[in-house]
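> Listed next: structures, encoded as structure tokens.
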Structure I
Amino acid sequence: MEMVDVTVFYLEMLSPSRRDVPAPRDGLSVVQIPAPSVSDYRRLYNAVGQDYHWLSRRKLSDAELAAVIQNPLNELHVLHVAGIPAGFAELDRRQPDEIELVQFGLTREFIGQGLGKWFLQWTIDKAWSYRPRRFWLHTCSLDHPAALPNYLQAGFVLYQEEAIRREL
């Protein structure tokens, strides 16, 4: 097992950001998938996260993963471009008064087209529609180089940073 040094960035938003982010193209839709199947979730998770060494959900057994993703307070929103799944956002609403953006990203073929900025704002608007006290996430130095700048530009504020060693 290969170990690497990683910087983890914790970001939060304590009030809604008000940005007008026009859709970069026609044919965009976001579909909520209530109680997704484990196999569908894993396929999407791997399509988005494989290049960035996403591990958290891969480490869970099918039963553990099903318990999380099929909870009604855990939401899976899939971005579609002309009907093709292009990425997803996962909102965890299980803690009172706060929402965590657990996963967020695009599949490789849709990166660099302005979709991430638009989809992130869609996700922010969706999260704040529940009126949480706090909306937060963490990202790390293994994620796409645009991830942290995109979150900061969207109005998230860095509140903690830590250096860790983890497996690839």
Structure II
Amino acid sequence: MASLHIVLVEPEIPQNTGNIARTCAVTGAQLHLVGPMGFQLDDRKLRHAGLDYWPYLTVSYYDSLDGFFAKNTGNFFFFSTKAQNRHSDAAYPDGCYLFFGKESAGLPESLLARHPESCVRIPMLEGARSLNLANSVAIGAFEVLRQWDYPELACKGELRDYDWAKAKKGLPGSAYL
């Protein structure tokens, strides 16, 4: 399976991190948490937001960005409202890392300035401050997976009470109740 890495730098809100953990679990992405964080890892809100997906998740923890970079190399993409390039214009290779900053300030500008060609922005209305962190991660992760044609992911589902084949043909048992 292709390898995708989500890196959260100094996340502050446990519910966002829990939701991001769930996104990572259902997509097979690996989650990297870079401290300091605005909550404890045993926070009830963090665990609740991630529901029962924690066992399906690979999580790595780092005390700082320096600690992260000492252990990881690869293709890095930095998501920021300050970036000049659109996230959908980047070509994401296998094994890439998507970085997202803390909710109150984003990624450090010193980090962005060292990697201008790898900084990407999710387009939004001028003057809007930012999207929710968990939403931004989902947008970024699914753009990468779309480019990779959703490797190993189920792309079709089944109805619980109806049959798709009957519904497509307009047969009895396919109408809404």
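Every read-out reported here was derived from the displayed coordinates using simple, explicitly stated rules and does not represent laboratory data. No experiment lies behind these values; they were computed from the predicted model shown. Cβ atoms are built from the backbone, for glycine too; each structure is taken alone.
> Quick check for you: by distance in nm of label points 7 Å out along Cα→Cβ at positions 20 and 140, which of I, II is greatest? Could you put the intermediate results ahead of the total?
Details: I: 3.9; II: 0.7.
By distance in nm of label points 7 Å out along Cα→Cβ at positions 20 and 140, the leading structure of I, II is I.
> Right, another one. Which of I, II yields 1.1 for distance in nm of label points 7 Å out along Cα→Cβ at positions 132 and 156, as computed? Don't skip to the answer; put the middle values down first.
Numbers: I: 1.1; II: 3.2.
Derived from the structure labelled I.
> A value of 1.18 was derived for Cα Rg over 2.2 N^0.38 Å; which structure in I, II was it taken from?
Details: I: 1.00; II: 1.18.
Only one of I, II returns 1.18 for Cα Rg over 2.2 N^0.38 Å, namely II.
> Matching task: 41 is the computed value of relative contact order in percent (Cα under 8 Å, 6 or more apart). Pick the structure from I, II. Don't skip to the end; give the middle numbers.
On the way: I: 41; II: 24.
Going through each structure in turn, the value belongs to I.
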